[in-house]
Structure P
Amino acid sequence: MLTGFVTNQRVAGAAVLVWQGGRERYFGAAGLADREAARPFARDTLVQIFSMTKPVTGVALMQLWEQGKFRLDDPLALHLPEFAAVQVYAGDDAAGNAVLRAPIRPILVRDILRHTAGFTYQDGPGAVGRIAMAEDPLALDNSLAEFGRRLGRVPLLHDPGAQWSYSAAVDVQALLVERLSGQPFAQYVQQHIFVPLAMKETGWAQPPSARPRLARIYEAKGGALVPMPDAEWLAPNFAGKPLTMGGSGLVSSVDDYLRFARMLLGRGTLDGVRILKPATLALMTTDQLDPAIAGRSWLPDKGALGFGFDFAVRTAPPQNAAENRGAVGEFFWDGWPSMLFWVDPANDMVVIFATQKLPFDGTLHRDIRAAVYGADYLGPSGAR
């Protein structure tokens, strides 16, 4: 499968690592991490994992929940006053200005964990999109504190709790970690997750010596894979001023991220080190979306899923031949350049798929899952 991806120019290079039954069952890599430098995609290749950063942030925040630092149903503004005056976008008036109203209820902490707060990713319609672009909360030179101030001035796309909409909510989680812990977010994660799990390669800040191992990002254009210009793809991680946001920004390797994923598979523990309690992890990996939340953006495109806290959660076997294979109870997330990982407790398994291809290509994920499970797999009680 991996060789075919490269041969058919679906990716420049990729790797897959499968851990199952307490041991490594498979590692494979194909193609090139940097085609122009003729550098193979290898086991120690570093990749920008983008939104696979989000589960790390969720674990950090839920550690603080275990310590009693907040309640899930606390109003967000109780801890982050910059969100006390948020308003909801209700369309544009005749002059094209945003019509705003008060939300029906406050944003709760659980809303930022399950993407139901109503925040945008700077892609909102009409005037709210223009406001988001002007505020530019995710600008690379914004601190988390400045990000929060700017996002608090952007109207919500919908009432809190009304819809699932993917957004900068996980960056708000990072700000909350910083505020509640009294530590810079990256420092907190390093001390409480990366060091205890012996994740030596993962971080927002990377030493210059690691730069030659970083995979290049390629864009599919006109039937070919075109390298992104250095100014666009090279992470600020290597520029001396890393952006330590909660929703993106980490650089890692397949082996290092496996340490994090194995902790999740181990119900919060790896090699005798506990990061989260089993009950906390169960809460994060259980569907937290009310059945009344019908608006779920593109989440249904990923399969028969709900959403927990920073994880998509499989709630039913694959419903048709086109859907990704998997087992009920699995939880996962992916990253913008077609990255993917999933944890499958029913099969005692973790899979990590690493590549750097834009735009996001979900067909790669479907094919990798078919290679792992078999094309007709329906789960432990329904496999064919």
Structure Q
Amino acid sequence: MATALYLEVYLICLVIVSLLLRWSINSGSDSAGEQCLRRMLWIFFANFVCNLLFTVFNGFRPIPGIVVPASYLFKSLYHLTLVGGVFAWCQYAQTNLQSSIFNRKPYRLLLILPMLLPVALVAVNLKSHMLFEITAEGSYVRHTWFHYLMGYLVCVSMFFSLPLIKRIPYEFENNRKSQLWLTASFSLCLLIAWFLSNLGEAFPVMCVCFSIELLCMYMDSSTRQISLDKLTQVNNRQNLLSFLEYKLLNHDESLFLLMMDVDYFKTINDTYGHLEGDEALIHVAKVLKNTCGAFTRRPYIARYGGDEFMILVEGSRAECDRLRDDIQSNLKAMCESLHKPYTLTLSIGVARWEPSMSAKDFIESADNQLYEIKRNRPPRH
């Protein structure tokens, strides 16, 4: 009866993760965060399947004589996928920080190397049984090294959670703050699952804890996608307008609005096609995100429409000017590295908010500044 209940819980959790995977795949989003979340869902799906198969062989003994070897196989794969799931979350945490460090080959070792220790521990356990043991009767017994493994995974996840928590006070958006809190809560989920699993194996607490955490992360990611521009993966116009209304009433320092568009964008579309034009906008958005990511108080980026982008900055005029200059220099460096047949440059108008301004007035002021800069720019030959 207990085994049947255990299997029912695992099947429910598998159905939940399967649905999340299907929805994630059907969403069509290929952002770095969505790819990391999808990878994490696949790994935990495999984790649940391994423990489900272990329970079948261990509880119902369908094929006498291979129960113990099969149990060792499935439990070893369970521990390996648990390690893989935690480290997949670590990469997901980095994407939520809008850091692309682990997308670069030399830095992937920084994430892979810490995995080697727990993987080696699982491999050595096949002979040492220091991690867990399957008795002749088929019982699963955890040993001291299991707790060392879990403690290690909790410490690693907390190490990656701390930058998320430290980032929260410097974020503009409440939704963004909630997203960081939720992502950082994974280490707490892992700690709670480990603690509750010590109370007994009669209920699959780890499976339930991870399913709830994955469900919350997926729902948060889906909510976030609604407010993003599909092409460039920055905030869309609707989100910009609502956030601007909120920020005009809730800010501590001066507010500046940078309104920009891509110089001679129509020429790029007409000469190289609309697909290349879309690629150009994606590259521009990437430069904006990377440049804003270097600021302690991260500016707010949105696509206003077409080839127009906006950045809302809370800070000093010097910070605003530095951001504008960094955008231009970083965009130039990116164009040189990509060897495109055209050069991407931006015209950037800057407006400072005054207490008498509404959100509409603020945007019009930045738009007027942009128009003046475009009117005075030299013609392209």
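We did not get these values from a lab; they are worked out from the coordinates using the rules stated. Nothing here was measured: the structure is a model prediction, and the numbers come from that model. Cβ atoms are built from the backbone, for glycine too; each structure is taken alone.
When you work out FRET efficiency 1/(1 + (r/R0)^6) of positions 207 and 327 (r between Cβ atoms, R0 = 35 Å, to 0.05) for each of the structures P, Q, which one comes out largest?
Going through P, Q one by one, FRET efficiency 1/(1 + (r/R0)^6) of positions 207 and 327 (r between Cβ atoms, R0 = 35 Å, to 0.05) peaks for structure P.
For which of P, Q does helix-only ellipticity at 222 nm (-39500 (n - 2.57) for each DSSP H run of 4 or more, over all residues; to 500), calculated from the coordinates, equal -23500?
Label of the source structure: Q.
Starting from the value 22.2: which structure in P, Q was mean projected area of the Cα convex hull in nm² calculated from?
For mean projected area of the Cα convex hull in nm², the value 22.2 is produced by structure Q.
When distance in nm of label points 7 Å out along Cα→Cβ at positions 135 and 151 is computed for each of P, Q, which one produces 1.0?
It must be structure P, since only it matches.
Where is mean count of other Cβ atoms within 10 Å over residues 167-174 largest, in which of P, Q?
Top value of mean count of other Cβ atoms within 10 Å over residues 167-174, among P, Q, belongs to structure P.
Once relative contact order in percent (Cα under 8 Å, 6 or more apart) is calculated for every structure in P, Q, which label goes with the largest value?
When relative contact order in percent (Cα under 8 Å, 6 or more apart) is computed for each of P, Q, structure P gives the biggest number.
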